[in-house]
Structure 1
Amino acid sequence: MKIGFIGAGNLATALVAGASKTNFFKDNEFYAYDVFAPSLENIASFGVNKCVSVEELINNCETVILAVKPKDFPALLKENAEVFKQKNPFIVSVAAGTDLSFIRSLLGFDARLARIMPNINASVGGSATAVCCLENVTPEEKESLISFCGSFGSAFEIGEELFPVFGVIGGCSPAFNYMYIDQLARAAVKLGMNKKTALQVAAQAVKGSAEKILSTDEHPYDLIDKVCSPGGTTIEGVASLQANGFENAVNAAVEAAYNKDCKMREKK
């Protein structure tokens, strides 16, 4: 299956980088087009074929991934609607706040459409990716898309109505996690540890905690209780996090990102 990326920015490059580390990736199967030459050169370093136009990319690929910013969708799809209709590829969007019904209306025909919601951790095979296909997508196309998303992490097939909340906990949360890891490291630096070591320790601790949750049926709070000894250091830190609004801050961040997604969809 030849896959083409319209838009070769950070996310598209992360998907290719992750997929290239697995057996899913084969030479000459990925294509890309981007108006920004440096981005195109960067993604080409992973063995991706460069295209000089959207039309060239569509003519070469069975699956086309729309990896441009949501604000660029109207111009892109309206200007290339005819070649999309003529070649009729399987079209996959990675855009937040952009429903499949809106994309179909811009194309003006009954295109076979899907949405995926990956995150930047795809580059290291660690993305959590949502997948949603319209009813006219073939079983083979759906299976291939899920396999592709599984090549750079874990794929979750969900309804499109859940994409806004998935976009926060699966797409935005890596930034929240990076903030948490960085702040752990900065606190350690304040207490005398060098930043490089502190970052490695904090990142490994967070990675191990995530793997523990994924490998057990135990609730996170049961695991918290196992780490907290009576009168010990951990319970002191947990109590401090709670007293300083840790849970409220996380809830507020999720709601803020979710509400932003809703506003983006309302404007369309």
Structure 2
Amino acid sequence: MSLPLLTDEERAIYEWQMWVPGVGEEGQRKLKTASVFISRVGGLGGVVAYELAAAGVGKLILAHAGDVQSSDLNRQLLQTHNRIGLPRMESIVRRLRELNPRCEVVGIEENVTDENAEQLTAAADIIVDAAPMFQERLALNRAAFNQRKPMVECAMHSLEATVTTFIPGRTGCLQCYVPEVPPTWKRQFPVFGAVSGTVGSIGAMEVIKLITGIGAPLAGEMMSLDFMTMNFRKLKLPQRHDCPICSGASNCA
């Protein structure tokens, strides 16, 4: 399939990022034709979406249910005070379209479940998991490996955060190191917007690398960030050969 051409307007907008070695006009055309699904578009996923829209990704498919709460506003930068009590997705879609009217933004007022994960992610090339609940994260993991699509996994709690990328046929999967939902995990947890925003930017860069082919994604490795001590390190992730999601011969790295 041939890549769509850039307009003069697009060349002007993305000129500086096309100067990045390995990107050029071809890389920008790859971004223009790409579609990305993001689960939960809050403090973390909202920054992923914002950076990808700014970078010129052609289509964003976003899933996030519920109305804006006062407690969202310390980190969910796509929301505003006048939206409290109104659907989150309306503001998310509007603000992304204001940033980049050339980006197709599809907003879905649902959270990922075992029942809808395959359908929600079917039209995307890449999946981004920014969900707070492990039920959603594991459902996305299954959908990604069933559809053989890369999944960028972003997570944070308090002043700690992680980012990794799972690639079917090359790496293990989320269930290799989180085989079941942790019994004590709760939806509400301590968070600064500066932490979720930083992790969201790293997650967006992982997606950009996957689309354009520049650099090396965190495939089979996890970036661990401790903002209390500013200690950042990479860890090799396990790949369980008895994993029910990725252990088939066709998936073994």
Structure 3
Amino acid sequence: MKKRNSLMLIALVFALLMGAVACGGGSGGGQGGGESGAEDIKIASDIAYPPFESSKGGEPVGFDIDLMKEIGKRANLKPEFQNVTFDGIIGGLGNNQYDAAISAMTITEDRQEKVDFSDPYFNADQSLMVASDSGIQSVEDIGDGTVGVQLGTTGEMKAKEFKEAGDITGEVRTFDTIEDAFSALENGQVDAIINDLAVSQDKANKSDGSLEIVQNIPTGEQYGIAFPKGSDLVEPVNEALTEIKEDGTYEKIYKKWIGTEPKEIP
């Protein structure tokens, strides 16, 4: 009788232990088992575009990265960043390779035909950057020189507009990453770069005076987070983004990475 009672007690203890493991041993529920039940989502980003995204110690850092992580905390999402060449992001979203993309991407009518966007999160313009000793002071001074741009960006679109208007008579040369374009400018392979103002200003600030912004090119652009068409992530991301803009978190992220207070929050 004692032996039977002992066996029953052992069985009961074992069942209780297994139940405790089942209830508390995991990292959370949700799709993909993220922390605290957060949903794992794949985020495409061209992680070579400081101060919005770059790599430090093998980890992505920057304005966009901090913003997306903050959105994740508030929308119960766990972003997993995928380093993707900018020109391939739209196609990847269309093929559902990624759940979203944050990569200093301007909201345009053409892109809106292919993907859905969040509310705007950054106001941007284009700029003309040159070597400090170039003598170039504006687009009109470039003449038949070569202009470097990143493939698939609004900088490329703007440069081609200038070329069609006859303001630029030389070549518009595309690069897969803006870092490649910057290197070409530093090596004298291109005469100027047309690119997003905040990114080029960040590069000029770190160039020890060898590069400078000589012209701001107002375009009234706004960045947005992109999603596959019909994504159910748009609404919760927009809700989190609104909170971030209203409670002061946006200003903190902006000042950390851009170095100034935002003149206006989108």
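Points worth noting:
- Identity of the structure behind 48, 18, 17 (criterion: semi-axes √(5λ) of the Cα gyration tensor in Å, calculated), options 1, 2, 3: 3
- Highest-scoring label, criterion being relative contact order in percent (Cα under 8 Å, 6 or more apart), among 1, 2, 3: 3
- Rg and Dmax of the Cα atoms in Å, for residues 109-148 alone from the coordinates reads 11.6, 37; which among 1, 2, 3: 1
- A value of 15.3, 47 for Rg and Dmax of the Cα atoms in Å, for residues 85-196 alone, calculated from one of 1, 2, 3, originates in structure 3.
No value in this document is a laboratory result; all are computed from the given coordinates. Bear in mind that the values here come from a model prediction, so they are computed numbers and not experimental data.
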